[in-house]
1. Using relative contact order in percent (Cα under 8 Å, 6 or more apart) for the comparison, can you identify which of I, II gives the largest number?
2. Thinking of I, II, which structure, once helix-only ellipticity at 222 nm (-39500 (n - 2.57) for each DSSP H run of 4 or more, over all residues; to 500) is computed, gives back -2500?
3. State the single structure among I, II that was used to calculate Cα extents along the principal axes in Å, giving 83, 48, 31.
4. Computing mean count of other Cβ atoms within 10 Å over residues 56-63 for each of I, II, which one ends up highest?
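Bear in mind these aren't lab numbers, they're just calculated from the coordinates by the rules spelled out. What you see is a predicted model; the values in this text were computed from it and never measured. Cβ atoms are built from the backbone, for glycine too; each structure is taken alone.
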Structure I
Amino acid sequence: MFTVQRRYALISVVVSLVACPMLPAADVFWTGNGFGDNWSDDDNWSSVSVPNSADDVFHLIGGTIVFDSGLPIRSFTFAPVSGAGLALESGTSLNVATEFKRDAGSSSGLYALELKQDAELEIGSRLEHVDAVLREGTAPNETRLNLIFGQIVNSRVTSETNSAVLASSIDLTGATGVTKDWTIAGFLEVKTSVLGGGKWTIGAGQPFNPAVLDFEQRCELEVLTVEPNGRVLSNAGILAIDEELIVTGNGAAIILQDGWIETGEQSTG
């Protein structure tokens, strides 16, 4: 009798799990009505609960959201109003399944994005119109912006040592001014190409932990400066520099195994 009862109990559990519906998709808006700016405060959200993996999150007002802890989300949409931004606290991790994008009603401006020491932001498909800063990690590649299957579009990135940016591609053709200008002191890997870049600086690394730009196909920049302990690497890619290529200082190198450089002017020191 015990065996029969146990079987019925197991069947009951299985049926209840199968019958459990998936979480419904919802639009969740940041209100800032809680005590402070922490993501984990339920009262800061229109749903009066922390967003989850089914939710499309919207930050359409000013102020910086402090991501202290939370669940994965479906997407993140922002309006680049003055003072608006998102800061991931040290050691935290946020997963955005699809897009991190600008609101369709906004036509200009960048959204401030900061990854503090050893924080990680993973985005599934697209990151656009942000001014991102990656702070120094405690070890190589510990602070991470991961779009290994996604695209970075019309954004600026500044990375410190022991950080990593991974992207399938980078497209800056629609960006203007300093938005095109990147400064990389960590590791940047691009699986395909960089298009429409401006004035980039790769350097300020360490002899045992250099700053690296690693791309596969094509890298288009206006000006590229490779500083001490900076590396530009590609197996068979084309490095296309429109205005000036500067390679200066100890440990600075460009290594294109089966690729080549297209440039207007070149300076080495």
Structure II
Amino acid sequence: MQMGILMTKKLMYGSLFGLLFMVLTVAAEAVELDDVPVLSAPEVKDLLERHSDVLLINNLSRIEFQQQHIPGSINIPAPEVATSPLLRADDPRIKIFYCMGLKCAYSRYAIKAALKRGLKNIYWFQGGIPEWRQFDYPMEIDPDYAAIEVKKLSCEQILPLLADQQLQIVDIRPIWLTGVQYFLPGTVHIQMTDLDQKLHALRRDRPVLISDVTMRQSVMAARFLIRQGLTVKGVVKGGMQRGLQMGCPVETKPAKSLSGWRTEAP
């Protein structure tokens, strides 16, 4: 009985400590980014038109950049900001980081990496592509990719596919996500920023099902794989967050990771 009480207390204190750690971590991140000016879409457009020495940096994957980006952007995926030769601490140019809007963490982590490298004149276009498009500003869009249709599959449609031993389930979420994560059974994890370089790991003679957390990147991943000649059955409709709610079978770890799956943020 006493042992049970002690174990309960340990779990309770451990949970409280974990919650406190998360709160402090979020607070530290907020403070770290407090000094980075946030720009609106009109302000970004004005800077690009008035200054020739502005670096507009898209922090999404090469795959997503190829399919759509703001004109004049360069692509430095978030995991590569820490080492990219395109960025130097002595570069006085204005550097504007962006990705897919307020819920997109790629530009956040890119800015953190840039600050650690000592880069100056950093700005954050936090609204990213969604805000840019709200103003009907021009976009660079690959029409061939845009024309590729991708099926969004419900759990009811996915369950029969899981019985196929040849099915390759690929989850493309970033490795820095924290908290409990959910994957379909048998999932191979390849984060989106690695997918083009690890394409060889996928069998071209076997069908593919793609998942992520909220279906924010899986459709573009599917279009890329289809363009590469793979057979893509579809993507998890609404991502695994919705898949969990719909009753899809889940596991809390991928069966295999080619991107070094971990739980702590970089």
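1. Details: I: 8; II: 18.
If we compare relative contact order in percent (Cα under 8 Å, 6 or more apart) over I, II, the biggest value is for II.
2. That value comes from structure I.
3. Working: I: 83, 48, 31; II: 66, 54, 32.
The structure behind it is I.
4. Working: I: 17.2; II: 25.1.
Largest one: structure II.
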